[in-house]
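We did not get these values from a lab; they are worked out from the coordinates using the rules stated. These figures come from a predicted structure and were not determined experimentally. Cβ atoms are built from the backbone, for glycine too; each structure is taken alone.
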Structure 1
Amino acid sequence: MGFASLGSGSRGNGTLVSLGGKILLVDCGFTLKQTERRLARLGLSGGDLDAVLISHEHSDHISGVAALAHKYAIPVHASYGTLKRDLRGATCIPFDGDSAFDFDGVSVNPVCVPHDAREPTQFVLSDGVETIGILSDLGCVTNHVVQQYSCCTHLLVEANHDLNLLSQGSYPPQLKRRVAADYGHLNNQQAFELVSRLAHADLKVVVGHISEQNNCLNLLERLFLPLHNSLASLNYATQADGFGWIGAQPLKRQMSFA
């Protein structure tokens with residue numbers, strides 16, 4: 001198993017999950033050309049993907065899905081509310097939030113989260129041995145979220161903004177209120193408290209969706225420093241590069257597409 005990121009931030013998101021011999025892409029907020037380039041950097045192509053899972057319809061998570069799915073004939077799974085967004089050319093399969101389903105031996109658990117979208121979910125995926133949690137967009141930490149992610153061996157978690165940097169930054173007041181609200185994005189302290197509640201010695205954590213305008217890696221590293229001894233590993237995802245494979249890199253399939 002393994003997981004990796006095409007990129008993580010307000011300008012585009014995509015997370016690769018390799019479990020049970022399947023390769024799933026969670027979200028695709030990049031153009032087709034960018035997605036293909038970022039996949040190649042991680043040793044894959046669109047033809048290696050078995051499915052795309054969409055967390056919600058915001059452009060930084062969905063803008064590249066239709067083109068990618070159409071070119072490589074990849075099925076797209078998303079909540080009923082998310083699929084109100086038109087994805088012409090894609091084969092779309094709706095799911096119920098908070099109802100786990102099986103994808104060829106991989107358990108996919110869509111977790112309903114507080115975020116300002118139609119029917120937003122995040123995902124916990126498992127092959128029965130390893131469990132990978134993707135938690136990129138949520139406005140506040142709920143007991144339901146903590147419960148659903150408590151069994152993870154690997155976790156991507158959002159730490160979007162520092163409250164002081166957000167309040168002093170250039171965003172207009174309405175956008176600042178939206179980002180900081182309970183249906184917006186997690187701030188650094190909220191992310192730290194969530195990881196503290198989920199921490200165990202075998203958990204590998206990647207902190208992502210870090211705002212380039214309203215956050216600072218140095219602030220995050222200082223804040224999360226006390227957790228290093230409670231986790232198996234702690235890394236950070238970037239907008240430009242995401243993060244490389246944690247765990248085994250899946251083998252590239254011998255397929256080609258026009």
Structure 2
Amino acid sequence: MSEHFQWIPVYLIDKIMDMEITEVYLTRQNRVAENLQLYDKLLVVEQKGDRFILVGGYDRYEFLMQAGEEYAPCIIEDSSSIVDQHYKLLRRTFPKGDTRNDNKVKIMHAMKALGEKFEIILKRIGYRKSDFKGAKLVDEKPVKIQKQQRQQKKQVENWIKNSNHPESIKKYLLEIRKNTNYLTSSKMVYIENTLRKVNFSFNQLNERNKIKVIQRLIYFQADSSAAINKIILDLLKRQNNNKDKNALKA
């Protein structure tokens with residue numbers, strides 16, 4: 001094993017999938033934010049090119065994103081297959097209380113779509129069939145799910161390529177679509193509708209800050225256009241301040 005520690009920009013970290021994080025957890029973390037230490041924010045990632053795949057600490061990642069943190073403390077593990085990455089998520093994701101397994105069920109459906117057998121998954125994580133009663137995991141048909149996912153992925157990719165975004169933003173979105181299942185067609189509709197409402201202020205941002213706004217839209221669908229516009233105005237203020245500083249240096 002060759003794990004090592006590193007502070008990583010959060011915009012370089014990609015999630016494998018969307019996970020349900022409770023408002024109770026996020027509220028509690030915000031309440032004690034000033035007292036949190038390194039371990040309380042620690043994420044586990046694998047490196048893929050110049051980006052990183054999140055394989056542990058999804059609740060912490062969500063908190064860091066909402067808190068506006070630019071860097072996250074990360075343990076970088078050796079690269080593994082997409083199936084093994086999902087097994088890591090299963091081992092590192094805990095149900096809400098003792099009776100609900102919402103996130104685990106979501107992960108297991110994704111694994112079955114990748115061709116992993118339900119019985120094999122149970123054997124490797126130590127759960128019983130009764131723990132997932134009613135989750136429709138036994139009768140799932142992976143081939144059908146894979147076909148649907150491929151169709152949706154192609155639809156989103158075509159939409160990105162035909163959009164009016166600069167090439168750097170298209171490249172970023174295509175990378176997200178390639179490495180995760182998070183950027184769905186419905187999410188793309190939400191992003192475009194929101195950007196249309198804040199079009200004037202959004203177009204004043206440089207490309208780096210535009211990507212920050214789009215990243216926020218990808219991971220926080222609950223944000224209103226007013227909330228996004230406030231984020232844009234804050235970025236514009238910083239952007240203009242940096243211009244002024246660079247002008248003084250010149």
Say we calculate FRET efficiency 1/(1 + (r/R0)^6) of positions 16 and 168 (r between Cβ atoms, R0 = 35 Å, to 0.05) for every structure; which of 1, 2 gives the highest result?
2
Given a value of -17000 for helix-only ellipticity at 222 nm (-39500 (n - 2.57) for each DSSP H run of 4 or more, over all residues; to 500), point me to the structure among 1, 2 it was derived from.
2
Note: distance in nm of label points 7 Å out along Cα→Cβ at positions 64 and 88 at 1.3, derived from one of structures 1, 2, originates from structure 2
Compare relative contact order in percent (Cα under 8 Å, 6 or more apart) across structures 1, 2 and report the one with the greatest value.
1
Structures 1, 2, by mean projected area of the Cα convex hull in nm²: label with the highest value:
2
Comparing mean count of other Cβ atoms within 10 Å over residues 8-15 across 1, 2, which structure shows the greatest value?
1
Work out mean count of other Cβ atoms within 10 Å over residues 72-79 for each of structures 1, 2, then name the structure with the largest result.
1
